[in-house]
Structure P
Amino acid sequence: MTSALFSALSGLQAHESWISVIGNNLANASTPGFKSSRALFSDQFSQTLRFASLPSGSLGGRNPMQLGLGVQLADIGRNMDQGVLANTGRTFDLALNGRGFFMVTDGLNTLYTRVGTFGLDATSRLVDQRTGFRVIGLDGQPIDLDTTSLFPPAETGQVSFAGNLPAVVSGPLAQVMTTSSGLKDGTPATMTSNAGPYASTSGTTYTFDLVVNGGAPQTVSVTDTGAGIDATDVVNAINALTNSGVVASVTGSNEVQIDTVKTGAAATIKITPGSSGTDLATLAGLSTSLVKGTETVATSTTDLNDLTSNVTDYASGDTIDVSGIDSDGTPVSASFTYGNGVGEDGTTVADLLAFIDNLYPNSTATLDATTGQIQLTSDTTGVTSMSVAITDNAGSGSTNWSTHAFTVTTQGTGPDTASTSIEVFDQAGVAHTVSFAYARQDDGSWNVTASVPSNEGTVLSGTVTGLVFNDDGSIASLPSSSSISIQFSGQSSPQSISLDFGTPGLFDGVTQLGGAASVFADNQDGFGVGELSNMSVNANGDIQGFYSNGQIRVLGSIGVASFVNDSGLREIGNNLWAETPNSGIRTVSQGSQGKAGAVVGGALESSNVAIAEEFVRLIEAQRGFQANARVISTTNDVLAELNNLL
């Protein structure tokens, strides 16, 4: 009976220890970085009542018979699994998302913790705020942060650009003046009779009505006076009409040929026959069908008298006045003399173009081969007051030049422009505003010109030329020199700044696409002096200082220790751990390397105690304790019965 008592006693002791472990876990359920424990039991040495035997003869083998002597607490092991990370928003609250440990020192010993409740003391040393122990950096030394030094300025050495320049060209454009209608090379409407003389009756008058160019009918009348009617008689009767619009002539074959003075498709002849028996058209064999002239686009060899707009043919010595203003603003006025003699300027369209071209030295006169329009184009781009007018002198041949009046078909404009500005810094960190003006050139390339306010400095070389784009809008070629030089006020030497427009063939900088101009200076590499304004800790454990000039500096690096066997560390309180012979080799590294885990700023690791699981184990421990207590009470009752037998 004694063994039963001692076995139950060992059970009570073991379950009491288990309850203590569970109680400690539950007590630290809200302790940051706490690692829960578990109790492991093993049986104690058993009493052997019978040893095992081999089979022999007709008897089989027998197993050993043993009596257990209780239970013992074999191990209290740590659960080193990762706890949930809880955000705190505090800069130096740090957690590790891995198996590593932060290192702190009390001045003599290096200790380890999973709870990074760190902060700065009065001398900007990084310390554990729970204990005052100093935090050890990656170099193995306590971390001192320089929070008072300024970040020195840096002069601007490069400015980069992005955005778009318009692909649609609205400037620079040369002013173009074009005649409102094209010159046409025309032929008259022509009608030919039969060969004379004609079989007429003496004393009879023959007639027909002549309609020219759709006008009013005009009666042509010829009387046979006894000599008969010949082609000459018909020609004379036609030419005797007043303003008939036609010219009649006798051909070498003694035929009547009627030609309109007007040429082109608008020139027409229509004969309406006279009365039967006295119809002159039938007598002479003239067609009563409508006859039209023809026209084609004039060429440089077309004679001015062959133009469909010509009203009266020019004769040698007739003059055509050309006047206006050249593209540079110079008034021009001269007379073109028709003819090929001495002192005369010519007779063809090409001769008139050459005359105009010479009269306008700053512009170029051309003939559009497709439309026949005369174009006068300024030799330079930009806004001009250019004008041109062609008129006939009175008493000479004439052309309806009003149908060919010059109008502006392309308004001269200055270059397409775009502008942007950016703040740059000199060697002393003084900020200056530099403006950049983009201007499209006549060849389609772009020039970029820099400027600064006069009170801030002088641009020594500020124009970059030859920024060229491909058809798809990417940069085709960069300027041969893409830097400017500025002498800033207060500086002893000029400052050179390179301009970065992007990579040829790519779209990583300035582009030339459809749409409005949106180019802008998106970055520059200079900065002024800066003061420390904020700090943070990145995943590597680097303590980064953020300065008022936009710069970042690493002020220190937190070391992260990891062990071969982190369960072998010894807990010493205050969430601190110490090395033991069984924790293995310590490795110190940055965060995010190996098993160390990433450093998470603004967060703390929560306890990994699973409360529900602990309550289940607590019930198990309680029942186990009760069961062993019942064994003792039962054994006590048995012993009491034995005493009663005495």
Structure Q
Amino acid sequence: MRILLMLAIAAAALGQQVVAPTPEPVGSPRGQNLDGYNVVNSFETGWRFRTVDGNLGKYRSDVNYGNGVRLLGSSLSVNSREGKGRYFDEILLNTLGLGNDPYQSATFRVQKNGLYRYDLLWRLNEYYNPGLSIAGGQHLMDTRRRLQDHDLTLFPQSRIKFRFGYSRDNQTGPALSTVQLFDGRGDEFPVFMDVRRNRNEFRLGADLELAGWKLSLLRAWDNFREDTPYFTDPPAPLTGNNPGDQTQLNRFHRAEPYHGNTPLWRVNLQREGKSWAANGRFTYAGGRRNFVLDETAVGQDRFGAARNRQIVVTGSARRPAATGDLLLSFFPTNRITATNNTSFYNTRIDGDSTYLEFDNAAAAASFFSFRFLGMRAITNSSELHYRAADWIGVRGGYQFSTRRVRSIENTGIPGLPADGISHEQDNNLHAGILGVRMRPFKPLTVNLDAEIGRADRPFFPIAERNYHLLGARVDYRTRNARFSAGYRQRYNTNTVSLSAHSYKGRDYHANAWWAPKGWAALDVSYSKLHVDTVSGIAFFARGRLVEGQNSVYVSNIHAVNLGAHFTLGRAALFAGYSLTEDTGGKGSVQVFDPGAVLSGVPQAFPLAFQTPLARVSVRLNSKLRWNAGWQFYRYREDFPIAGASQNYRAHTGYSSVLWSF
């Protein structure tokens, strides 16, 4: 739960507005005319700076902006004035952070009306993660990921279109991980990784419009390669992290190339009539994967005995997956809408996967074989919307879904017939929904929703079993003001053969926007997410398995966002503030100790992330602006983790010139 919490807070924090690039306009909004084309452009170049106090690694994993010159942003559009350009009618180019920013992107489009359209999306992400401090600094990733998408459409405005595409995703860089050897007492050793992951996809498709029907067909081929090695060969033996034992690692090497191809189909068929509409989608991916793992570990166990272990895992699996969706809508009158949606999902892993382990010192071997895993799900839902009057409407619906999970395992020894062990489980879910939408007068809208569901045999402890959902939302809109507020509640209880789970979540939010004058605008929002869960846990502590305990977790996440924009003559000012904080819960234990057994005592991990910012932009002339900004980041954890702190404070800022020519 702590990892999920930190990811949620990081996502919320990084989703806030950053101080650069500057969104203020520059140049004439109508652009300039040149040889039959209209050109609108802007470029912002400048210098970023930063100072960091505290945990630099955590700052880099959250923000990662550094010092240096970069092209903060640019925008270019070239459009044919008559729509009859010789080679092209439109060119669009937008960039973000080119040069030194850790997150860079560029989009490009060129098209000729009636003939072609080409789209390019390029991204670069520099991902740095020093790992949770509970790993003792032995987990690290510092990789660079490059992504690109190319799409070419022939005859884009005609009833028959042809589409071609290519995508590439490449990740490279160093990393540090750990392995556990040679027994179950938790001795961990660092190993190096040379991350090498690559994915390529080729696409070919067509769109057809005929007699009111729209058909879209796509054929694609996806290729994935994973060639990351793990290794360590220290000059002296590495000792384990459990005091009192003699575990050592002399040499470790693991190679696990994972290659595969996935040819796939995507089909979409739709039709809209006066009293009905239909939309059907189908996808099929026939994945094939070949993999092998070869691992060698040499050292000694906790009693000082020599260990020489080899593990070989091989397999060649088929992974076909098919999905389908059919939505039917009916409009018998202008006050009634009825919909029915049927979806299915079917996937399986079918092939031979063999695990073979040799203990050369003890002259022993272990063998395990896997044969089949399949999952199939079918869902059908129906809804009826009735607008009783111009100001009120109601809706009701019913959903049924069924899922089956099957697996087959093989046990035995190589060369001899194996015994198959088959498992199968079905789960059926029934759910009903009810909603009301009211508009008592024009600026005000009120929505009320409710859903209740019951499942008989959920597969996972956290899956939906006995749950209900309640929600309400109010919106008030005028010409220069908007206000909205809402509440959402979700409760779920579940018990499976291995564990029990209870979840309670409540979400409150409110947002207000006000622009009293043309030169001023204010925006403020607040949200709160309350979560408390009780789940059964089993874990290893000090070399033994602990069972029959409960993990009680409490979280109260508050998020506040403030923004104010003012235009004063030639200057535009913006100030903002964002805070995301988990305050934990009353009576909770604000400590993390993997060796402690906490039964029935709430645990919480309070932390906070806040970032105020300010920006000024001064118009020097009709085509030139000078900009400067400052943004402060602060991350704070109010619970100890192995005596390490990930807290930091960082000042970032920039000065730039935004110009048009």
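No lab work stands behind these numbers, since they all come straight from the coordinates. All figures in this text were calculated on a predicted structure; none of them were measured in a lab.
Tell me which structure, out of P, Q, gives 13.6 once Kirkwood radius over Cα pairs in Å, for residues 70-117 alone is calculated. Each step should come with its number before you reach the end.
Details: P: 13.6; Q: 11.9.
Structure of origin is P.
Can you tell which of P, Q yields 30.2 when Kirkwood radius over Cα pairs in Å is derived from it? Don't skip to the end; give the middle numbers.
Working: P: 37.8; Q: 30.2.
Source structure for this number: Q.
Have a look at P, Q and say which one yields -4500 for helix-only ellipticity at 222 nm (-39500 (n - 2.57) for each DSSP H run of 4 or more, over all residues; to 500), as calculated.
P
Have a look at P, Q and say which one yields 171 for volume of the Cα convex hull per residue in Å³, for residues 174-381 alone, as calculated.
Q
Supply the structure label, taken from P, Q, corresponding to relative contact order in percent (Cα under 8 Å, 6 or more apart) with the calculated value 21.
It must be structure P, since only it matches.
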